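Each structure below appears as structure tokens.
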Structure P
Amino acid sequence: MNIRLLKINAAKRFCRWLNTNRVATYLWDMFNPVGKIYLGLERRQRTAETRDKFVEERRKKRPYWKWAFERQGQSIIANRILEFVTLRHEKKKKK
């Protein structure tokens, strides 16, 4: 088990990554392919593609990720993970 993901900052980073949206199709036509904004769009699209690949692999392995094929399911799972880690962090803090 990867203990680093149980740290609160790592869990927040993972949840932000899991909540990354794809780039809307109309945005590709609005910006110059040489500009900085276009490079940001490409980076966000790559991040979304790696997230989708991760979710597909995770759906095959874990039954409770079954509904994560859509964005709403991914958001719900990200919130559950963050709540779990936050509660664990608070319990550890009380001791």
Structure Q
Amino acid sequence: MTRAKNSGIRLSDQDVALVKGMLNRGDRQHDIAAWFGVNGGRIAEINAGDKFSWIEPASQNELPPQGPYPSGRDSMLALEIISKMKTALAEAEQLVHHRR
């Protein structure tokens, strides 16, 4: 079995500061990994101090909203709905302009 392609996502120092702030806030490692699109192992390494030990955590007012976050499936559904709404709005706008 072949390995999946590497995502290429790298956490910047600023991202790591946010990760540490989110951990301090009590966010689940799974939710933090989902927010950044990385493997949960990266978050565990940061939490254990094995990686990026020199970076200070971000302050609470800099953090993203607390998870859980929408799944990829939910995100795709939302995009489909938005696309249909845009189409419906464009059609309604054409009707309004046509009636003038």
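Please treat every number below as a calculation from the coordinates, not as lab data. Because the structure is predicted, anything quoted here is derived from the model rather than measured. Cβ atoms are built from the backbone, for glycine too; each structure is taken alone.
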P, Q: which one has helix-only ellipticity at 222 nm (-39500 (n - 2.57) for each DSSP H run of 4 or more, over all residues; to 500), as calculated, at -23500? P
Could you figure out which one of P, Q the value 29 for relative contact order in percent (Cα under 8 Å, 6 or more apart) was computed from? Q
Across P, Q, mean count of other Cβ atoms within 10 Å over residues 25-32 reaches its greatest value in structure Q
Give the label, chosen from P, Q, of the structure having the highest value of FRET efficiency 1/(1 + (r/R0)^6) of positions 33 and 57 (r between Cβ atoms, R0 = 30 Å, to 0.05). Q
Origin of the value 31, 17, 11, where semi-axes √(5λ) of the Cα gyration tensor in Å was derived from one of P, Q: P
If distance in nm of label points 7 Å out along Cα→Cβ at positions 9 and 41 computes to 3.4, which of P, Q did it come from? P
